[in-house]
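Below are structures written as structure tokens.
Values quoted throughout were computed directly from the atomic coordinates according to the rules given, and no laboratory measurement underlies them. Since this is a predicted model, take the numbers as computed values, not measurements. Cβ atoms are built from the backbone, for glycine too; each structure is taken alone.
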Structure P
Amino acid sequence: MLDRIVERPLTAAERAALADGIEAFTDRRVERYWQLVGVLHGREPFPPAVPAFEWLVAALRAHAT
């Protein structure tokens with residue numbers, strides 16, 4: 001499945017670097033904050049996206065070794 005998400009074959013170092021970059025911007029607390037801000041402005045909460053990015057980071061790290 002990971003090969004369908006990440007287009008070209010990556011080296012172990014490239015996979016680790018990509019995982020680090022994604023992980024740096026994946027925070028459940030920040031996502032929850034924006035959901036709550038939306039509710040305060042009368043919007044419906046959006047579906048959480050962080051679990052998908054956490055899965056992607058874990059998959060990249062599993063293949064990086």
Structure Q
Amino acid sequence: MGEDYHKVEDVYRDLGRAYSGLNAWSLFALSAYPHFERLIGRKADRKRKLYNGNILCYYYQYLK
């Protein structure tokens with residue numbers, strides 16, 4: 001993986017840490033990154049497969 005993937009992974013890890021401290025918030029995310037849930041640190045409550053043109057993406061819902 002290139003350097004850009006490491007930056008994306010850092011952002012998703014930071015997002016997961018920030019979200020874990022927000023007890024009354026829900027999180028909704030759209031990503032084509034295949035390991036999003038692992039980096040956030042939690043399995044999504046709901047996950048939907050979508051396409052952005054020919055790019056496979058997932059819409060993640062983390063509900064509080």
Computing relative contact order in percent (Cα under 8 Å, 6 or more apart) for each of P, Q, the value 53 comes from structure P
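Output the label of whichever structure in P, Q has the greatest value of distance in nm of label points 7 Å out along Cα→Cβ at positions 6 and 30.
Largest one: structure Q.
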Working back from -11000 (helix-only ellipticity at 222 nm (-39500 (n - 2.57) for each DSSP H run of 4 or more, over all residues; to 500), computed), options P, Q, answer is structure Q
